[in-house]
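Participant: The data blocks that follow each hold one structure.
None of the figures in this text is laboratory data; all of them are computed from the coordinates on show. The shown structure was predicted, so the numbers you read here are calculated from the model rather than taken from an experiment. Cβ atoms are built from the backbone, for glycine too; each structure is taken alone.
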Structure P
Amino acid sequence: MDFGKSFSTFESAMFESLNFHFAFYDWLLVIVVTALGTLSAYLKDPQLKAVTATIPIPCGFAYIAVGLPMGAANAIAGFMCLLYVHIVRFLHYKVKVPIVLSIAAGLAFFIALGTYLMPRVPDSEAFFIGVCIFDCLLGIFLFQMQSYKPGVHYKTPLPVYIKAPAIAFVVSGLMFIKRLMGGFCTSFPMMNSIVSYESRYSLNDQCRQLPLFLIAAPFMFVEMHFIETRLGLNHWIVLLCGYALFAAIYWPLNQELRRRVKAAEDAESPLLAQA
């Protein structure tokens, strides 16, 4: 076997898969994620930082940029996003790996698994619905079982004219792998990677927020899939319909999460006063 030729073929295929030419929607996605990432950097409340990582604005613009109907890959990617944040939390808090390397390891896991699964995911509606049901049930379970200890309030000390270009540079780099990820790109942790760094002192808040996405996003995915495939509507109309349903589910869940975090904070205050 000619290993040199095989490697050359593999390398050529990889470079062909990478997205070295940004279209209009790609630049739009970079701008949106950069704006949200910069906002998260200057929010002190760790729960609000986590919200910026789970509202599906980057997900929606990635859907527009990719141009593929919502399917099983999108639903699986939502679950993979949950795994990503827990990998980062475990490596940084338990193994004491520096936050940048922890984020890189989480992204490498997402890319490797997504690239492996992309050609192997069944293209059937039954499988898609099944994955959405799994995501939703898992989200409900985690939301009910997780602890609600309040996180650390922190915002970046860097001025915005340094922070925003740095975030834009990172997001632009992540966009190069868009074509490689296919449908998995819509839930690729671009925002989560930014928020993981900005929430490095309160990664538990980011992990607590992901179950809300797992509960609300499957309904959005299913609605968008059937509106697009059955009615053939414009992608922007499909996206707006998805956003409306997501918001109707996510908002009350987020209010309940804030109530639980506040209750945990109030219960902890007397104990800290006695210490």
Structure Q
Amino acid sequence: MIETTIGEYPDTISTEAVAHMDRENFLTYGKILTDQEIIDARFAYWRAFEQNPIAYQARKNPGVPATQAMEVSFFCQEPNLMKLIGNDYMLRIASAALHTAVEDLVYVGGFLHRHRLNIQWEHEDWFWDGWHQDAKPVLDPLQHCNLWMYLADVTRMEGATQGLIGGCELQRENLRNDKDPNEGTREMLDYINEHPDEGTWAEAPCGGGFAWGGHLFHRVCPNRSGLNRTLVTYEYAPRDSEHKDMAQSLGQEKLDMIKAALPEDKHYLICL
């Protein structure tokens, strides 16, 4: 059995957890993969990086100390990663986050991530403090959910992503009052920079992970353990929302590879 080094995390989606996701746009979750699924995914993860080496400049450049990411088009040939798109627990989490029935979800993309571990760094060494958003804030419910699946324990020592508690709610309040949505957020971020222990981190055990929406302020944090933050991103959206056209971005051949890794009753997740 794979032992985890951090405490137990809930493996069900409670009403309180859904409310937290609605308010803060993130949720950590416990181990939802079997030991064998984790082991198979680890081998597939490292095969993908061996087959797609990162350029020397990207590995060496001290101005970019964070992570290296690989789009799904480079690892869709790995069935042990692709089959997790249809994992029942992951779909329940995405369903809860998006307030969308499981059968109305679609898979809209993914990435492999790893830390650059050839240098040690602090935020002060970089040209900015790392805080950013991946989408503009809106009042509407989430229309896109990222699920990070960890293939090893992720703690602050491994550079777990840090999120801003209260930031999403402040942005919504600003929008309701016809203000700049980010008014006041810089002060919140500066406070967390000065009091890091009052922040929150996306810590979760191997086989668990982190669900989040794009207008969460977040940043990668320094890796202090020298152990890779091994994770895979799975992205979901409601079928009737505006989302990435996977057929156009991947092409039919790669879509067929993904579909072949899924059981027939999960083929609906792949828009053809």
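Participant: Determine which structure produced the value -8500 for helix-only ellipticity at 222 nm (-39500 (n - 2.57) for each DSSP H run of 4 or more, over all residues; to 500), calculated from the coordinates; the candidates are P, Q.
Facilitator: Considering all the candidates, the number was obtained from Q.
Participant: Of the structures P, Q, report the one carrying the highest value of distance in nm of label points 7 Å out along Cα→Cβ at positions 168 and 192.
Facilitator: P
Participant: For distance in nm of label points 7 Å out along Cα→Cβ at positions 48 and 88, which of P, Q scores largest?
Facilitator: Q
Participant: Quick check: 49, 43, 38 is what I get for Cα extents along the principal axes in Å, calculated from one of P, Q. Which structure matches?
Facilitator: Checking each candidate, the match is Q.
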